[in-house]
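Colleague: Below you'll find the structures, each written out as structure tokens.
Laboratory data are not the source of any read-out in this text; all were calculated from the coordinates shown. Just so it is clear, the structure is predicted and the values come from calculations on it, not from any experiment. Cβ atoms are built from the backbone, for glycine too; each structure is taken alone.
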Structure P
Amino acid sequence: MLDIQFIREHPDVVKESQRKRGESVELVDEVLHADEVRRASLKEFEAARAQQKEIGKQVAKASADEKAELIKRTKELSERVSQFKADADAATEQYTTAMWKLSNIVEPEAPEGGEDDYVVVKKVGQIRDFAAEGFEPKDHLTLGRGVAGIDMERGVKVAGSRFYFLRGAIARLQIAMLTMAVDQADEHGFTLAITPTLVRPEVMRGTGFLNSHADEIYRLREPDDQYLVGTSEVALAGMHEDEILDLSNGPLRYCGWSSCYRREAGSAGKDTQGIIRVHQFDKVEMFVYAKPEDSYDEHKHLLAMEEEMLGKVEVPYRVIDTAAGDLGSSAARKFDCEAWVPTQGRYRELTSTSNCTQYQARRLNIRERIADGGTEPVATLNGTLATTRWLVAIMENHQQKDGSIVIPTAMRPYMGGKEVIEPTTWEA
């Protein structure tokens, strides 16, 4: 949620942000009009309520003759107060609804345009020339089947489309990768948290995921009303809902490990083979509460940590600055790290980091104490440090002609010293 005072004073800035996102510019005027109606309604209610209280004081002091008239006026005024309160409540609800539709203000440096209008910040690593090595690379699913590590067929049998089993060395490879991510986060001062994967609607809505991403989220209705998270960002944001944080010693940094769930609505026919787009996966997510003025440096820090992890798994990658029209509603700026996938001949997103400034904190009422004794909303940031999809890039970029997979050097201590995952046959 945005600061209404900022919207009043800088409506053109908010309108320009909405335009860059490809969202309703008229919504800004709708919010301002709703704000005017709300304030006028509250003023009427408060004036009538004050008058009601004043007459109440007069009744106690009035003579017998005066009391009858005052009581009559009190009754009439009470009806007006009730109506004014109903009007004020309705106006406040309309205002709140409009405010929650507005997305965060895009940082001026973010590129304009949509999904394909990103800006490549840099490329890192050498893309392997498999032709020069004398063989054609296999895709990750073929490799996974060859080492008895990815079983899509039984996953579908058990849970339906886009589910899978990871087994044997590939299951260990995922645990190794996630554990390595946790160790790195710990070295950088992050506190590990195993988070809930079910959250209340208020928390899901507060993080902004019930706007443009609502159709991707699993919802459990009767007898419960909860959502399955698509990232531990949601639980980590809700953890300090309605709290005042102490950031005097620096940002609060968390590292969340959880299973995640996404419906992948609207992606029919895309990446249906293998584990690129699936309904359930595991992820290590960084989440930071920071002073607003520190959020920009903190965003650079999260991106650097993501690149550090990518360096450890030894895959070629690029960093892109996401265009305004492809940002989630909470993000003011987002950088994606995309790894090279040999069999697709292109880069695919593995991780992203977003600065959500004060947007989520306003919605969840998370504040910090400031110098004058008052409070203000904190800034929140998030960034993915490892997830199941990383296995795709690791397996394909480290494959050998015989179908074996070389384990990246940094991951070997987490694999019991194992250096290569050899082809093997399935066991029942």
Structure Q
Amino acid sequence: MSPENSSPPVSELLRKRRSARRFLPRAVEREKILALIEAARIAPSACNRQDWHFIVIEDPGVKAVLAREAGASRLLTEAPVAIACLYRNDNPAEGYQSSSAAIENMLIEAANQGLGALWLNSFGDEAGYRKILGFPPEYFLTSVVLTGYPGEEPHPPSRKPIEEIIHWGRFSKGAALPLTHDPDRWTLEQIRAHQRLECGKTRPGTLQDLFSPMEIAAVRSLYPMAGGACLDLFPYDGHASLAFFRPLGCRITFADLSEETSRYSRETLAPAFPGASFLTFDRLDALPDGAFDVATLLFRIERLPGREYRPLFERIRRLLRPGGHFLVAFRASSSLYGVVHRLLLASRGDNVRKTAIHTFFGPYRPVRPEAVASRAMEAGFLVEVHRMFPVPPLLPEFFRLYLQYRRSGGRTYLHREAPESRIAGWIERRMERDAGKDAKLGSLGVALLTKPS
């Protein structure tokens, strides 16, 4: 490196760049912001039109209004600086192409300036931004970039190997991952591959899957014992496991499908359970027979291919001591929840990227309690199945998700400021009266599987 140029090589900056989702409460110097805009200014644009504009937002009050009124991700309120990227709207394809080049330059320059940056996808409703930021109708909002001094060093994201994405002359290989919600059309390895990428799309500790505290309390009421050694399968974002296990005082081993997802769940669970162990699913085979008193699978069997049920049950049966229990919580297909799920697919299409409610782990489908029970009995378990909540406890949360979806202009369900809703609150109060009661067509299923002594 020459004395005149103290910046690292571009290739080094490309590898140094990370999506930052936590920032220090420290102002960014004006010259560094200008350096980012200068990097954007010299990017290529379609026909060299340079029809871009950049609005630098530093006022916390303005960012709060954007989150509240335009449905922007709450990440916007946590970053010291947000940069709204605009482009002339007579040719949107040109606008997205040119803005993308400018934004990538900004992200690389942020790494050069010692800043963290995030290309924000869930930025909210353009009409709300136009009203709040005052830009004219000739321009549209292409994206928002967040920047500031990073509050952590993000893990290097999982990358596909180059052999998987390069083709010489013509497309030669490489089947795309499924997009259907039907787990039976996925393999376990495809679900692993999906998770390796998806668990890097947001910061660790973010609630991704949905559950109701009433569901967790109902499942916990059937938990067979306090203390002991417990195996919890596929915690992923960790929140359901955190809510379930925190009062129980167990010695817990968490097992995820891959190293990436194990690291992701550890970020949430390790502070709450300092003595916990974290493994990948394939490493369970090395554990001795009878290593655990209890195993749990909380709202995850809906995401597995049906052909995996019996091998899973057989593996867990070996790991349980005689008389040990396997608690499987799931949402039943023969219920009002199952009807809501089918209506959602009918309206949004059978594509895990378009419903946004159950996408992060992979496929999702409410299950038949009979299928869970029969596969468990084939694996040698004694089976007891409970059904609860004829009105699904998730309905109020679905309503809140819909409000956020509408407020954000159809851009996001998650990263939201939870809107107050009298309707959702009324539904929750009604359901609290049925909590813990068995119901023939209950949306929540709980299978208590016991290994014979």
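Colleague: Which of P, Q yields 9.9 for mean count of other Cβ atoms within 10 Å over residues 158-165, as computed?
Modeller: This value belongs to structure Q.
Colleague: Can you say which of P, Q returns 19.9 when mean count of other Cβ atoms within 10 Å over residues 166-173 is computed?
Modeller: The read-out was computed on structure P.
Colleague: Using volume of the Cα convex hull per residue in Å³ as the calculated read-out, with 183 as its value, let me know the right label among P, Q.
Modeller: Structure of origin is Q.
Colleague: When you work out relative contact order in percent (Cα under 8 Å, 6 or more apart) for each of the structures P, Q, which one comes out largest?
Modeller: When relative contact order in percent (Cα under 8 Å, 6 or more apart) is calculated for P, Q, structure P comes out on top.
Colleague: When distance in nm of label points 7 Å out along Cα→Cβ at positions 126 and 198 is calculated for each of the structures P, Q, which structure yields the highest value?
Modeller: P
Colleague: One of P, Q was used to calculate distance in nm of label points 7 Å out along Cα→Cβ at positions 46 and 326, giving 4.6; which?
Modeller: P
Colleague: Another question, then. Hey, helix-only ellipticity at 222 nm (-39500 (n - 2.57) for each DSSP H run of 4 or more, over all residues; to 500) derived from one of P, Q reads -13000; which structure?
Modeller: Values: P: -13000; Q: -10500.
Only structure P yields this read-out.
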